[in-house]
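Visitor: Before anything else, here is the set of structures, which you'll find just below.
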Structure 1
Amino acid sequence: MSSPAIDHPLSVPAQAPAAGVLDRIRAAEPGYQAFLMLRIAFTIAPIAFGADKFANVLVHWPKYLAPWINHIVPGTAQQAMYAVGVIEIVAGIVVALKPRYGAWLVAAWLGGIVVNLLTYSGFYDIALRDFGLMLGALTLARLAMAYDPPLTFRRR
């Protein structure tokens, strides 16, 4: 005897036909809409901020690197920001392609940024903001468990 299905706003029925993105948006499915908004945000923001690490248009990024980290990474703080930029761009691309995994990458990265900022006096407000962003990335990761299927590999 099978158990009755639980009617939950974030539950995804196992036998439900795959609906298209526009169909799900039009159906006012709040869980999917939240997933989509977070996916877009955590695709665009890391790519944009990562690219800016090379141009320093928004801000002079090396000033946010805690001195203790600057002493352990090879090269200058700006060269470290180039590496940071590449990692952020890759993280944004992974979120775009596979948010189930990319969201965890972005959350971990933001956690590292928070640690960096908390160990460098004067940037606690930015650390708090990035902590909030980390919570958003973790929320995307949880929503992706429902809306982004895991990778499957075929056996030959």
Structure 2
Amino acid sequence: MTPATDKPLNQKEVGSLADIIMVMQRRFMANLIGELARGRVSFPQFFLLGHLCSMGPLGMSRIADLMNHSTPAATGLVQRLEKLGYVRRTPEKEDRRKVTVTATPKGIRLVEGIREGMIENLEKVMGRLEPDEQRAWLDIYKKIHEYCTSCHR
């Protein structure tokens, strides 16, 4: 490990970090895509299913916003997930034209199974780091997560 300095990273070092992140993303995405293929789910469908599992039931306009899709495109995405048995659409009581989308137990199992695979991969990565490096990585990613979630509300 290199000694810490008080100087921020320069542009070349930030570029090196970008290269590292891209390699990590490709590696993790390759594993994720393989898992999704078994469930016959695309990445956007999994992205939506993950939101439903973490946020709970959502209306179609909220889904369209989260996915950065038009409402008709979001409806198509939901219909495909519903056909696979991963989500359920329920008409709202006050306005039956509106629907609420909920992850089914099958959808929750898919998301949890993929999450478990991610945990296994991360444990392999963590096994190459010293405990203090593991903690530092977790602390850094918590800060990045906090930044990312505060920017997209």
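Visitor: Hey, relative contact order in percent (Cα under 8 Å, 6 or more apart) derived from one of 1, 2 reads 25; which structure?
Guide: Structure 1 accounts for this read-out.
Visitor: Could you tell me which structure in 1, 2 was used to calculate distance in nm of label points 7 Å out along Cα→Cβ at positions 43 and 115 as 3.0?
Guide: So the calculation was done on 1.
Visitor: Next up: Where does the value 2.1 come from, among 1, 2, when distance in nm of label points 7 Å out along Cα→Cβ at positions 67 and 83 is the thing being computed? Let's see the in-between values first.
Guide: Working: 1: 2.1; 2: 1.3.
Computed on structure 1.
Visitor: Here FRET efficiency 1/(1 + (r/R0)^6) of positions 27 and 99 (r between Cβ atoms, R0 = 25 Å, to 0.05) was calculated and came to 0.10; which of the structures 1, 2 was it taken from?
Guide: It traces back to 2.
Visitor: Assign the value 2.9, calculated as distance in nm of label points 7 Å out along Cα→Cβ at positions 107 and 123, to the correct structure from 1, 2.
Guide: Values: 1: 2.3; 2: 2.9.
Going label by label, the one that fits is 2.
Visitor: Something else: Comparing distance in nm of label points 7 Å out along Cα→Cβ at positions 75 and 139 across 1, 2, which is largest?
Guide: Biggest value here belongs to 2.
Here, each number is a calculation from the coordinates, and none is a lab measurement. Predicted model, so just to flag it, every value in this text is computed and none were measured. Cβ atoms are built from the backbone, for glycine too; each structure is taken alone.
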